[in-house]
Structure P
Amino acid sequence: MISTEADIAEALDELLAADPRLDPVLRTAGTVPLRRSTRGLRGLIAIIVAQQVSKASADAIFGRLAAAVDLDDAAAILAADETTLRAAGLSRPKQRTVRAIAEAVSDGRLSLERCESSAAEDAVAELVALPGVGPWTAECYLLFCAGHRDIFPAGDLALQVAVAHAFAHDDRPAAKALAGIAEAWRPHRSVAARLFWAYYGAVNRREVVPVTEA
């Protein structure tokens, strides 16, 4: 599990030893942050809320939602009516996804504890079985909240742009192509992703918020 700055440093050492192309990437990126987020149901809902909205909007919506509903309690989420969820700022599709997640946790189809300890591919499969949860959402949850060591969200636009820039590609690689490139960074793809997000932020001089096209 990636849980400390020491974990980041250890993985970076192994990545640079395995792939010297990453040395100039790290020199440009500077510090590679840990960026751990809240685990469990609350953490997954925060990622759902953040989809396709600005960070400021996501923070505001999540704050209102957390004030109205106990986001650590699946039963409390299921008890919240549409008026409450809408007042917090959740769109109808996001309301359906949040309810589907809470239902799956409540009836045992989804165990976030199991996802944390499962192989990455198995954990992604368990999460994407839920309506409204795609690969990017599942991967970001596993990387930032669960601390999985070997996740690379190849559908993330910033990662695609960063890798293309770092390796002087003419075009931004599509998700499938980027996933193939990232195979070279197993079993430390989670830190490789953090490295390229940091690289993107350094090159563009702004904070990076992971975002996908879909």
Structure Q
Amino acid sequence: MLKKKLRLGLILALLVLSVCACSEAETAGEKMALEEAKTILAALPLSSKELTDQLCLGGYTREEAEYAVNHCGIDWNQQAVRALRRYRDVSQMTEEEIRRQMADDGFSEEQIRAAFASREKPMEGEADRLARQYLNLGPYSPEGLVGQLQKEGISEEEARKAVGRLGKNWVDEAERSAERHEKEGMAPDDRMLDALKAEGFTQEQAREAMNRRHR
């Protein structure tokens, strides 16, 4: 009986150590790099190589940067589509020049081919993929997300359908945004309420989110 108890105690101790190890797997630097990566990707369509280089230039180690790139949940083919759209919208580059530039940016030949193919025939489910991708990168209100999808060339009708299909509880997104504002030093007062409403959340969503943070 004593041996069984000792064996059971050893198993429990190993389980506790395993849980602790998992919880400590992500270092503070990796967590910060991941948040920074999401902020960058929300603004710019980058390849995994460009993102890694950008994070290293920002002071993160190569290991922290690679961790962020591998855990940011990005569809890199979709990033190539966004990069192609950016080059076509803001430059007079020929198709061959764009292909060379995207290769220099670190996109693979496969990603470049997929991007050009998608512009000839839009990728099925592109609006849904982009909607999920942007929510992964940061908190959005439904109106804010619709606006972001429109910036990517998605029609308002398709954007609204994609946002509706997400089935999100938007108070959860408002709470994520409230948490971000608090980390930036904003107090949970009328100023935060106005900030959340400016992002497209309703007054009810914003108030409920703030109440959740301070129950």
Structure R
Amino acid sequence: MDLCLGCLTDLPYQTQACQRCALPLHGMPDDNESGVTLCGNCLNDSPAYDRVLSVFTYANPVDHLIQDLKFNGKLHIARLLGDIMAGHLEQHVQTRPDLIIPVPLHGARLRGRGYNQALELARPIARKLNLPIDYRSCERLRATPAQSDLPAKERPRNVQGAFNITGNFKGRHVAIIDDVMTTGSTVEELAAALRKAGAGAIDVWVCARASLND
């Protein structure tokens, strides 16, 4: 699956957003002290990761593409979106990580779906940026309900303690890969677990960032 230049240009690329968590912002002033645009949540409570880089806002047609990839087995979409992400990251990432970590699925969900969409997105990114993928050192301990099925306020508790880190990440710079970020509860929990395992710098790279109202 490929897109022409016109269709690529018309995709909903993210523009104004929080420079820490990539939450879409509209008309927000810069933080006076740092000159960095931050949302209220990041100003009040810094997340466990250092920065989120999102290529798109979660809007048509990217939202439909991700849903088809995630729920309808259309793996060719992972190559398309992963290639676009790789090109965007190549231009915007100043310091490349030591490795990339796809958000893991629990074994039961992986068996039911047959693939991890975050890993499928990570493959073309790893090839383009010449980075190793580590999909073995982080595991999901519990078969939690899908975050998308839960109200925002219930999502942090749903993934609390859901991840176990078996690898040695002391002082390492890692990038977490996921398809969509909404409340950020999943990547926050995984980043916190990686911090406890010694990770030095943690980036989050997502295909699309949704607003909290989505």
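None of the figures in this text is laboratory data; all of them are computed from the coordinates on show. These numbers come from a predicted model, not from an experiment.
Tell me which of P, Q, R gives -10000 when you compute helix-only ellipticity at 222 nm (-39500 (n - 2.57) for each DSSP H run of 4 or more, over all residues; to 500). Derived from the structure labelled R.
Out of P, Q, R, choose the structure whose coordinates give Rg and Dmax of the Cα atoms in Å, for residues 107-154 alone equal to 9.6, 31 when calculated.
On the way: P: 9.6, 31; Q: 12.3, 35; R: 13.6, 38.
Checking each candidate, the match is P.
Suppose percent of Cα pairs over 30 Å apart works out to 17; of P, Q, R, which structure was it derived from? Each step should come with its number before you reach the end.
Working: P: 24; Q: 39; R: 17.
Answer for the origin of the read-out: R.
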